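Every number here is computed from the coordinates shown, using simple stated rules; none is lab data. Note that this is a predicted model, so its numbers are computed, not measured. Cβ atoms are built from the backbone, for glycine too; each structure is taken alone.
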Structure 1
Amino acid sequence: MRSVGTLTRADLAESINRRVGLSRADSLDMVESILQHMCSALAEGENVKISGFGTFLLRDKAERVGRNPKTGIEVPITPRRVLSFRASQMLKDRIGQV
C-alpha cells in the first residue's frame, strides 16, 4: 500500500477509511480539507500547531548579502518568508524509539 519511505495523501485517506469507516472518497476529502485549512492559515501568516506532533512556523528573513560559490561575487539575497517545522517532544521521543 505505502510507497517506500513516503507517506502520501492517499495513504492518509486509506488509514482513515480503515479506522473510521468513511468511504474512500470522503476520507480523501477529509485529508484535502485539513491540508487546505493548514495552507490557508499559513498563507494568512498564522503558525500551525498540531498537539503531540509539532508546529509549522513562519519566519521572516531579512535581506542579506550572499556569495556566488563559484565566482565569489557578492549577491544580495532578497527578504523572504520561510516555513520551518519544529517537532514536538512527544514526536521526538517516539522517533527515538524506532
Structure 2
Amino acid sequence: MTRMVNCAVLGVEAEGMDYVPYPGELGQRIYASVSKEGWARWVAHQTMLLNEYRLTPIDPKARKFLVTEMEKFLFGAGSAAPAEFVPPPPSPPQS
C-alpha cells in the first residue's frame, strides 16, 4: 500500500517517499510531510541553484546555503531563483 502524506510543497495529499531523503531530524520531517513529487521539485530547484551560483556541494558554506534554501522551499515561503536566471524553453512534445 502506498504511503500518503499531506505534502507541504504541493498543499495536497500525495504519495510519500519510500525512504528518508536527508539525514537527521530535518530528514525525518521531510519524510513525514513532503511527497515524492514535492521532493522531485526541490531536487530540480537545487540543481538550478548549484548551476546558477556555481556551488560546490562539498564546500561547507554551499551546503549551509542549500540546507537553508531547502527548508525555505519545502516548509517556508519558497526559495527564489537568482534574479538573472532564465528558465529553459519547454521541451517539444514527444511523438
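Supply the structure label, taken from 1, 2, corresponding to P(r) over Cα pairs in 10 Å bins from 0, in percent with the calculated value 13, 26, 32, 18, 9, 2.
Structure of origin is 1.
Comparing distance in nm of label points 7 Å out along Cα→Cβ at positions 21 and 45 across 1, 2, which is largest?
1
In terms of distance in nm of label points 7 Å out along Cα→Cβ at positions 29 and 61, which of structures 1, 2 is highest?
Of structures 1, 2, the maximum of distance in nm of label points 7 Å out along Cα→Cβ at positions 29 and 61 occurs in 1.
Quick check for you: by FRET efficiency 1/(1 + (r/R0)^6) of positions 5 and 53 (r between Cβ atoms, R0 = 35 Å, to 0.05), which of 1, 2 is greatest?
1
Tell me which structure, out of 1, 2, gives 19 once relative contact order in percent (Cα under 8 Å, 6 or more apart) is calculated.
The read-out was computed on structure 1.
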